[in-house]
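The following blocks contain the structures, represented as structure tokens.
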Structure I
Amino acid sequence: MRLLTAELRKLNRPLTWALVAFAAGFCLLLAVGAADNAHADLGLGDRGRLHAAGVADQLSPAAAGAEAAGLMASLPGAFLAALLAGGHVGGEWTGRTITNLVSHNGFRTRILAAKLVSTWLVLVVIALLCWAALAAAGPLIAAANGLPHAGEAVSTGLARSASQLARALLILGFFAALGLAAAVVTRSTVGTIAGSVAGVVALLALGTLPGWGRWTPATWVEAWMGFPPGTRSVSTLPTNFWSRFTGSGAPPAALLGLVGVVGSIVLLAGVSWRLFRRTDVV
């Protein structure tokens, strides 16, 4: 626990707070764009009013957590995890502090575990802060664009938000494990970021392969999170930036997605451990 606490203290740095500000700002920009599009659709009859009501529901404080979870469990969260891992894990090699870290702690398994868990915890906090930003500004954005009051019950919105956030915990762990593996392989800040981003892009590319897409981590993420396949109307707030880049077919069952993502995390963590154990950090 002391090692984990020390790693969390390291993350209290400008990079982390910049990522928090970027994530919250990105969520709010999407909300503003969706509300503006919905306002323009109000004159299109019943369909336009239905879109506007849907956006108002998405921007309600209770339901905003589902939007924050979906964004963090898709490309925005993956890129944030890459940047975070680059500074937090890969930076130990770039800054030549990895030698001191190993010599003072000795147990490399604990070091890797602390790096992984601390990265994951910060990603979870970012998701919660994005929810808080949307919950505070969402109703104001909806009102400023003349959207109808949210008609969805608070309990329904909270249930959806809680469900998506609970599912996103696993995906954020997957992104953190990918960043950890990239750091151990490349042993640099830039290499960690580039490796993590390249890994995500490769996974999405594999997810488009006919017949094979359902057996790739990209599709497992989609299945576990319950992301709708394809794209949604531009008049609504996007629930994710993931499924539109995978195959157009129906994703596998959520259980297969769960097993696949968990297996991917175990594989990435195992590879990281084996490489780190054999790496000369002196």
Structure II
Amino acid sequence: MVKLSKENPIHFPALALGCMSLPESHGEAEKIIHMALDLGIIFFDTADMYQKGKNESNIGKALQGKRDQVILASKVGNQWNPDGISWAWNPKKEYILQEVEESLRRLRTDYLDLYQLHGGTINDPWEETLEAFELLKSQGKIRAFGISSIRPNVIRKVMQLYPPATVMMQYSPLDRRPEEEVFPMLEKTTSRVLVRGAFAKGILIDKPISGFLDFSKEKVAEIKSEILSLGYSPEAVLIRFGLIEKAVSSLVIGASTVDQVVNLWKGFEESLDIPDELIRQLKQKLPANQYQEHR
């Protein structure tokens, strides 16, 4: 496997393993991570709040001796409250600089390839927040900064102040809100989208059909039927659906079992054979929703 250098610009692979759904058991999590590596998935995305840090710890342990073969991304900004049940939003510089040390320790590394702000509002102290990430980059503790946000007004503001390497947002046939404004805006920049929710919580794969955003259960069933009618696996169609967008560099898709990782990779390989025109036709048939808030 090619060894990665932290001095070189980051190329984000088309597929990343979203680690939020990994089992808390280290043994089970490790099996999934190692299977992903064996298949060719080298991009892993986590967050400090997942399983209260256990997620990062499991990843760090599983990737011991393989750090130079992978791209590691984590997130910061959600702080657990003393009750251990709820959390609060904390985008302050002091907190970010404190928490990155904990993430590095748990992940058993001295740098992160990508460090993302795990949310954000228009009223955050952005100059202070962005200063923290800029400092971490100058110190070599992170290679790139990103944000995880679905809010157009927040994305616009950050793009004006300190364009991030990546913007993570939800996108699927059941949530096409980014197509209206965010994708066209980012296409013209070097910032790239990391898509989450490509499988719409599994509803478009094998989970029971239910309403989603402003779509009724019946409408979701119609959309799923259109996807299945193309003659490819739903995983393949949904992966191509996201990657065909010019602003998108990667899909971050979770797995909680080894079988799910295998199916994910099979879907990715199959997606390479789907004609772009077929996906464009699908997008023309399906309804497109729009953001109602934070515009």
- For which of I, II does Cα extents along the principal axes in Å, for residues 115-162 alone, calculated from the coordinates, equal 46, 23, 9? I
- Item | Which of I, II yields 14.9, 44 [Rg and Dmax of the Cα atoms in Å, for residues 11-154 alone, calculated] | II
- Given 28 for relative contact order in percent (Cα under 8 Å, 6 or more apart), calculated: source structure among I, II: I
- Message: Computing distance in nm of label points 7 Å out along Cα→Cβ at positions 99 and 123 for each of I, II, which one ends up highest?
- Response: I
- Thinking only about FRET efficiency 1/(1 + (r/R0)^6) of positions 27 and 227 (r between Cβ atoms, R0 = 30 Å, to 0.05), which of I, II has the largest value? I
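Please state which of the structures I, II yields -11500 when helix-only ellipticity at 222 nm (-39500 (n - 2.57) for each DSSP H run of 4 or more, over all residues; to 500) is computed from it.
Among I, II, the structure yielding -11500 for helix-only ellipticity at 222 nm (-39500 (n - 2.57) for each DSSP H run of 4 or more, over all residues; to 500) is II.
Every read-out reported here was derived from the displayed coordinates using simple, explicitly stated rules and does not represent laboratory data. These figures come from a predicted structure and were not determined experimentally. Cβ atoms are built from the backbone, for glycine too; each structure is taken alone.
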